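Scrolling down, you'll hit the structures one after another.
Only the coordinates and a few stated rules stand behind these numbers; no lab work does. Because the structure is a prediction, the values reported are computed rather than measured. Cβ atoms are built from the backbone, for glycine too; each structure is taken alone.
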Structure P
Amino acid sequence: MDFRTRIDNQIFGVRATALIIKDGKIFLTKDAKGRYYTIGGAVEVNEVAADAAVREVKEELGIDSRVNQLVFVVENQFTHEGIDFHNIEFHFIVEPIGEMPKEMIEGKLKQPCEWIALDNLVNLDVVPAFLTQELPNWSGQVKHIMNMKERTT
């Protein structure tokens, strides 16, 4: 069971992603609308976030991996398809073990994967969007990012 709770129109969850980086490029998957995504997903109840990143790589890419470093901790609020989300996200640099596949498979969904130059991220529709600015300029230290929606009264 993954760590997501729904209250009315709000979903709260904890996610882990694998930032697979090599030679100044990041490995991303591309959906039918041309958006690029990291490999990752929901942390399961009683699962360590780093273990979730490794599990997601295995599930989506079919290869083993190991976590090298935590890069970003993100508090993220957004609305998607009319539902409000509030996620806590852990983004890890992950080293793949084995040959990288040409596509990501998640259930019946298959999407192509590409190596994208970090400096080119700013020219693409990347989810989460903060990666386009933060990842190419990352200092090597864990960074806390807050993408919180403005609260109105």
Structure Q
Amino acid sequence: MGPDGIDLKVMRELADELVKQPSIIYQQSWLTGEVLDDWKLANVTPIHKKGGREDPSNYRPVRLTSVPGKIMEQFILSVITQHLQDGQGLRTSQHRFRRGRSCFTNLISFYDQVTHLVDAGRAVDVVYLDFSKAFDTVSHSILLEKLAAHGLDRSTLH
């Protein structure tokens, strides 16, 4: 549960009764590009990944945010994803962030391509790169510019 104390189960159960007021807030937030301060708050909990429990780098933070904020995030994510898929902003080889695709489907696709090349007598070289924490180094302003170049409007990006 996030800092707002709202339980997602309660929101789902009362969705029909509560739909009007949150939709007004979501629309206003979308149009102005402003997010309610309460939606920015989070309860952060460290989750152990691997290794010694005494080493802080062996933990990853999990943030529990407000339920209305999560709903807004999912709405924005679906708009961006749909826009990029419709506008061919994502290559067909992109598997993450696409409905019906996953790490597993990526591995199957890779395996099929390698098998096809080997069966045809072609040489195959494979290079594995570790992009963990790569997003930590991305300039958010450049990322927003690139998304705008793909046609996403100001309301979506802010």
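Here FRET efficiency 1/(1 + (r/R0)^6) of positions 46 and 118 (r between Cβ atoms, R0 = 35 Å, to 0.05) was derived from just one of the structures P, Q, and that gives 0.55; the source is P. Suppose mean count of other Cβ atoms within 10 Å over residues 54-61 works out to 20.0; of P, Q, which structure was it derived from? Checking each candidate, the match is P. Once relative contact order in percent (Cα under 8 Å, 6 or more apart) is evaluated on every structure in P, Q, the highest one turns out to be P.
Looking across P, Q, the calculation of distance in nm of label points 7 Å out along Cα→Cβ at positions 62 and 86 that yields 4.0 traces back to P.
For FRET efficiency 1/(1 + (r/R0)^6) of positions 38 and 126 (r between Cβ atoms, R0 = 41 Å, to 0.05), find whichever of P, Q sits highest and give me its label.
Top value of FRET efficiency 1/(1 + (r/R0)^6) of positions 38 and 126 (r between Cβ atoms, R0 = 41 Å, to 0.05), among P, Q, belongs to structure P.
When Rg and Dmax of the Cα atoms in Å, for residues 22-93 alone is computed across structures P, Q, the figure 17.2, 48 traces back to Q.
Figure out for me which of the structures P, Q the number -3000 belongs to, where helix-only ellipticity at 222 nm (-39500 (n - 2.57) for each DSSP H run of 4 or more, over all residues; to 500) was derived from the coordinates. It traces back to P.
For Rg/Rh (Cα atoms, Kirkwood Rh), for residues 102-141 alone, which of P, Q scores largest? Write out the running numbers ahead of the final one.
Details: P: 1.08; Q: 1.19.
Result for Rg/Rh (Cα atoms, Kirkwood Rh), for residues 102-141 alone over P, Q: largest is Q.
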